[in-house]
Structure I
């Protein structure tokens, strides 16, 4: 990472990941007045939508899009969008999901301003994007009371794209805090 920043002081460092949002509310503990237990509706369908997200580790800006599936082709398409949004060199941090290979590998090999570092296997807590998903779930989808799935999707995506997410990743893994702007 230090080499990337030395070679590209204006470069962007993105942590990328995918997640699935289900219409069925996930539950978490909440405070409520005694005798006023919150009610969360149970939906019999397992409707879901996937999200691609990339967290800019230098400024905390999130780029997220909903998708119908997580495949190598969809991941490559999301990377093309990121390449359009960020004209400078990009260091991409990825986990080893199967959809991060195939067409994604081809795109990386064809794009000279895209470099990749893979997280170690079975270490999701290292990926700052996982913490973004957790914050979004806490804010929007845990214990939700939405009656329709589409408004939940819109609110979830809006939260991701309109919220700035701080991360200590650059301080923890970049010598001398080189990653911060």
Structure II
């Protein structure tokens, strides 16, 4: 399912309203669109002045798109352990990006990875990590550099994606802000 521009705007508005609703101690206004009832993995990324300010999401489709956007926007704003909770006065300064994920596909070979199209998930006995598709293109990484940073994100040694017991998955994302 691909979202149209109106649906994208509605989800960005939902994300912002969900964050605002925390400050106002109310529930966010949930959109009525039937397409938003589908269960999908997704991430909400917040940036301010071009710098990451929070990013949290679901890899797998646990909840509806609408529920996930509202919950992950709040989590990115207030619960990302890398950043202090968002302050009310910062709300108008943040940019909101949503990455709607496709299902995960286990890779047989790293040759299947297409930088710019694929996000990666590494599941390793000693850690796991995920990088969204846009990360590699934002930093101009090639496939090998993407894999090195994926291992770093998983908290395992570089090259650990080759280890016995390690599983590498790809996915695509419809990304909009």
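Assign the value 12.0, calculated as mean projected area of the Cα convex hull in nm², to the correct structure from I, II.
It must be structure I, since only it matches.
Between structures I, II, where is relative contact order in percent (Cα under 8 Å, 6 or more apart) highest?
Largest calculated value belongs to I.
Can you spot which of I, II the value 2.5 was calculated from, given it is distance in nm of label points 7 Å out along Cα→Cβ at positions 22 and 158?
Working through the options, I get structure I.
Of structures I, II, which gives 5, 20, 28, 26, 13, 7, 0 when P(r) over Cα pairs in 5 Å bins from 0, in percent, for residues 62-101 alone is computed from the coordinates?
Only one of I, II returns 5, 20, 28, 26, 13, 7, 0 for P(r) over Cα pairs in 5 Å bins from 0, in percent, for residues 62-101 alone, namely II.
Using distance in nm of label points 7 Å out along Cα→Cβ at positions 86 and 110 as the calculated read-out, with 3.6 as its value, let me know the right label among I, II.
II
Since every read-out is calculated from the coordinates, none of them should be taken as a lab result. Remember, predicted model here, so these are calculated numbers, not experimental data. Cβ atoms are built from the backbone, for glycine too; each structure is taken alone.
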